[in-house]
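None of the figures in this text is laboratory data; all of them are computed from the coordinates on show. Worth saying up front: this structure is predicted, and the values here are computed from it rather than measured. Cβ atoms are built from the backbone, for glycine too; each structure is taken alone.
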Structure 1
Amino acid sequence: MLNLGGVKIAPGPLEDALRRIDGVDECVLLSDPVHSSADTLLVCVERNARADSEKINSALSRLLTGRFPRVTIAHFERFPRTATGKVQRSALRQLLVADTSPGKA
């Protein structure tokens with residue numbers, strides 16, 4: 001469950017819908033680990049070879065506009081995964097925090 005500004009949502013059904021966007025192999029929803037705002041939904045997208053980031057962002061916007069106060073989109077070539085192929089959400093969150101840490105070039 002995600003808690004966004006006091007509203008709890010189950011990410012599974014929405015992640016399933018977002019995976020249907022052309023160019024998206026995997027999608028993970030997180031509360032934004034970087035910004036202090038608790039109402040920001042972070043959409044992590046694992047793109048495939050035919051992905052067009054602009055088209056993906058446009059499709060995501062159409063599906064999410066009006067549903068959440070703030071949405072941030074992060075694109076990845078590959079998500080960190082376990083040996084069995086499951087997305088490591090905690091490792092993904094750590095990557096995002098490390099990417100925006102002070103002193104990062």
Structure 2
Amino acid sequence: MATVNLNNNQFQTLLAEGKTILVDFWAPWCGYCRRIAPAYEKLAQERDDIIFAKVNIDEEPLLANDANIEVIPTLVLYKEGKAVDFVIAPNSKLAIEKFIEQGVN
């Protein structure tokens with residue numbers, strides 16, 4: 001499944017549905033965000049048990065603020081409408097996979 005770019009309304013809808021969502025809070029000017037994006041996109045293609053989403057903090061500053069995002073990229077895992085864990089600047093696809101496995105299980 002491809003990643004989904006979320007605005008606030010879409011994000012709130014997914015949370016209300018109680019789906020498991022991994023959200024990449026990023027910005028276009030962030031070099032590290034662009035560097036880790038291919039690994040994130042690859043995982044989105046490989047897994048169908050999680051919704052892989054992206055939130056551009058420049059376009060959705062209130063969402064980033066509500067999620068207490070201070071450093072990007074930050075990945076936040078949501079389950080049943082609540083944030084359950086986060087990781088800041090994962091360094092590889094493997095690091096993202098391990099983060100997901102710890103949070104989903």
If you work out percent of Cα pairs over 17 Å apart for 1, 2, which one comes out largest?
1
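Here distance in nm of label points 7 Å out along Cα→Cβ at positions 3 and 91 was calculated and came to 2.1; which of the structures 1, 2 was it taken from?
Here the read-out was taken from 2.
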Quick check on the output: -12500 is helix-only ellipticity at 222 nm (-39500 (n - 2.57) for each DSSP H run of 4 or more, over all residues; to 500), derived from one of 1, 2. Which one produced it?
2
For mean count of other Cβ atoms within 10 Å over residues 43-50 computed as 16.5, the structure of 1, 2 it came from
1
Match the computed value 22 of relative contact order in percent (Cα under 8 Å, 6 or more apart) to one of the structures 1, 2, and report its label.
1
